[in-house]
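Only the coordinates and a few stated rules stand behind these numbers; no lab work does. Here the structure is a predicted model, which means the values were calculated and not measured. Cβ atoms are built from the backbone, for glycine too; each structure is taken alone.
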Structure 1
Amino acid sequence: MGSKHRPQRSCVVCRAKRDKRMLTRLVFAQGKLRVDESGKMNGRGAYLCGDANCWRQAATRPMLNRALRRDLNQDDRDYLRQMTPS
């Protein structure tokens, strides 16, 4: 018997492929950027790895905008900085 399929996703900043459960999903919910704890929230999502550098770059560079197909406002960028892993 083969092993069970484990979905893979890529970090939008560093492009590292990892198991879906190892990455953090970000999604727009009710017009605000939120961390999707369950991985099942409605809306277009983007994934970030646990590297603090990736979170900082996502808050300042346009790659997260492209992945979510939406422009981040200052509140969204502040939220990302606040959620950055240490």
Structure 2
Amino acid sequence: MNLSNESLLVILLVGIVAGWLAGKVVRGSGFGLLGDLLIGVVGAFIASLLLPRLGIRLGTGIVSEIVFSALGAIILLLIIGLFRRRRLF
């Protein structure tokens, strides 16, 4: 896999925006630039594996990629929240 500098920049920007959106939806605040980036990128990976298997297609373009990644990041944050709750009790 050979990614150009522009592709890496787009992936990072989409990851930051998706992580920020997921942080706002699930917790009401972000996790800082690095935390938002990691959550967004991992969320995009989760979404790319899970959502097509469920038959969910969002189209093409940068906006659909952000939405797709944000959905994956929200799923990730909900799973993390479940484990945090279990540990507290």
Taking relative contact order in percent (Cα under 8 Å, 6 or more apart) for each of 1, 2, which is largest? 2
Calculated from one of 1, 2, helix-only ellipticity at 222 nm (-39500 (n - 2.57) for each DSSP H run of 4 or more, over all residues; to 500) reads -8000, and the structure in question is 1
FRET efficiency 1/(1 + (r/R0)^6) of positions 4 and 60 (r between Cβ atoms, R0 = 30 Å, to 0.05) - structure with the largest value, from 1, 2: 2
